[in-house]
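Q: Several structures are given next for inspection.
Where a number appears in this text, it was derived from the coordinates with a stated rule and is not lab data. In this text, all values refer to a predicted model and were calculated from it rather than measured experimentally. Cβ atoms are built from the backbone, for glycine too; each structure is taken alone.
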Structure 1
Amino acid sequence: MKIVIAPDSFKGSVSAKEAAISIERGIKKAFPDAETVLVPVADGGEGTMENLVAATNGQEIEITVTGPLGQPVQAQFGVLGDRQTCVIEMASASGLHTIASSERNPLKTTTYGTGELIKKALDLGYRHFVLALGGSATNDGGAGMLQALGLQLLDVEGNEIGFGGGELCHIDRVITDRLDERIKESHFLIASDVDNPFIGENGASHVFGPQKGATPEMVEILDQNLSHWADLIERTTGIRIHDRPGAGAAGGIGGAFQAFFPSEMKRGIDVVLEFTKLEEKLAGADLVLTGEGQVDFQTAFGKTPMGVAEMAKKQYIPTIIVAGSVGENIETLYPYGVIGIYSMVNGPMSLEVAMEKAEILLAKTAEQICRTYFLKHFHSEEKK
């Protein structure tokens, strides 16, 4: 039998790779001779770079960049096994995890560090990029990233504006003369599931600002500032991003890519599955096991288990999901090829204990799933 193991990370507990290894351990306990194929995946958010590097035998490069509040942070980007494609997770340089929750303030946070990652990769000769936009702490419309790459954003006195979404209202002129020319020679594939526009009630500030520390008053300021920035972008590039789908991704950095970069946006899980070559690895499989920390009705909106199941279904391969927590309305996943959803929590325990024992619990759950699913096969082998 052949079983493909393609989980996402269980956030705060185990990485996608660790989850896959744990699931494999459980399978092997039930069926030592089973063929297992490990394909750790992600949906375009945090963990995307690590998984793509691991799946393609690539490498990670670490540099010091400017964090969201101007502090130095250690950030990484990945180079895939083709030695031509660079993978950058915006969260590595400009993510919420780099600052304390009490310090979250999108009026001040900047994407400058993300621009520094891109510049370093350009310096090293890379021209093909995958950008994962999840987990950002910012709402500056990509202004900081563009500044790091040479774009000049000047106030009425001719000085560069400061960092953060609160500074965008001070932009009077946009000077493109020093914007890194190598951007035009490159291609940027943007992995994002967000189709929100740049501004408005469904825009970056209103929808995502609060989770980054914005109060209702701050949300209004940020949205007005992004509107001003969008007007200037249209005046400078001729591209209107105000209500363009995806422009609101990661605090508006999606709009910056749409306006100033040769880029295209794709659903995060589709990008990951393409680069990990999951479709090829599924050939001849009897079962797929996938999973992530929380599975509920939202999983159907482009999360890893849904994307994996969709691809497996095309080859008539059933998918079973293992989750840390199983929420409401999971029946929405069954049309995508999912035949079962199991929680790895096998008894009363706190969240902390479940997270601490995640690897053990994943292995045990995978073992029981396989013993049950392959019961007929198991008995037929015994009779031989």
Structure 2
Amino acid sequence: MSTPFSFSILATDGKARHGEISMPRGKIRTPAFMPVGTGGTVKAMYMEQVRGVGADIILGNTYHLMLRPGAERVASLGGLHDFARWPWPILTDSGGFQVMSLAGLRKLSESGVTFRSHIDGKPYEMTPERSIEIQGLLDSDIQMQLDECVALPAEKKEIERAMELSLRWAERCKAAFGDQPGKAMFGIVQGGDSASLRVKSAQALAGMDLKGYAVGGLAVGEPQEVMLDMLDITCPELPAEKPRYLMGVGTPDDILKSVARGIDMFDCVMPTRAGRHGLAYTRRGKVNLKNARHADDPRPLDEESDCPAARDYSRAYLHHLVRSQEALGAMLLTWNNLAYYQSLMQDIRGAIEAGRFEQRTEEISEGWKRGDLPPVT
């Protein structure tokens, strides 16, 4: 791996940034949306399709992959890139969020967290060192520190305890990661909805001189305004020359508003999950294909889209597939949704480069407000 990890900012418009992360396995255009491939697969998609819609990087999850098929097994089969047939960059989440939200009988300590698998009840221990070890076995390109994510609302004392623990774990993850040319470990800012704790977390992580920084513990049930307030407070505390990643976010509107505050990277299960449940994202807003009004509609979801799923299949057919619970319905709508998200990111990057990000944001939002096409009469 001769290419070092680097991040360059190519254009700015207000606080919005258009940049590029360079890594041995490829370049990541930012702002970037990372499709979620939790268990080594982006649900209902071929990897060739994921690449075809414009994704430069996907996300995998340490918790799920360590349980099944096992990190050591993936390593013996050549690593996650070969295993999943995705030769481009992969970011792995540390597994911390899933341990806190999915695992049973978990016990937290300074050392790490012990828990039982939600699949078969088998006991495991996850420490900062083990999380980095697993991510190394998977051979991911960007690895996340182990952290404790507290669901909101929560008492400030509990938020502070988790934030301080996450900072100590970040130091241990940094030591375990060491110096890996061409790869990166990102720290995760915690602090819930407390401005002072967010600032303290961001400043401490910035002092560790990591290659990138994530903002975690948001989009966990709090109003959008709270999330945006925390970004307003946090982003200025993070090094301007390093990439900023907002974890688990979000809706297209969340993305626009977060880019405006200086965020460079996003991931969310929303477009893939929505596709499996009959919901399509389009430039005219969301379209629920379960709705009976589509049953006789010969028009496509979006006649101007470059994605065949949006352009070439009638709403009537998509409605039929969804109502019949045919697998193809989930496949086509997921394809449409990821294509829309990637086209949105391309649109954002172009607008920043042209110095008209705010104007373009208003135009995109107006398209959503105008809504979907009226039914065929």
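Q: Comparing distance in nm of label points 7 Å out along Cα→Cβ at positions 203 and 251 across 1, 2, which structure shows the greatest value? Could the numbers behind the result be given before it?
A: Numbers: 1: 1.6; 2: 3.4.
Answer by largest value of distance in nm of label points 7 Å out along Cα→Cβ at positions 203 and 251: 2.
Q: Starting from the value 0.97: which structure in 1, 2 was Rg/Rh (Cα atoms, Kirkwood Rh) calculated from?
A: Details: 1: 1.03; 2: 0.97.
So the calculation was done on 2.
Q: Here is a follow-up. Quick check on the output: 48 is volume of the Cα convex hull per residue in Å³, for residues 323-362 alone, derived from one of 1, 2. Which one produced it?
A: On the way: 1: 77; 2: 48.
Considering all the candidates, the number was obtained from 2.
Q: Assign the value 3.3, calculated as distance in nm of label points 7 Å out along Cα→Cβ at positions 331 and 355, to the correct structure from 1, 2. Spell out each step's value before the answer.
A: On the way: 1: 3.3; 2: 4.7.
Label of the originating structure: 1.
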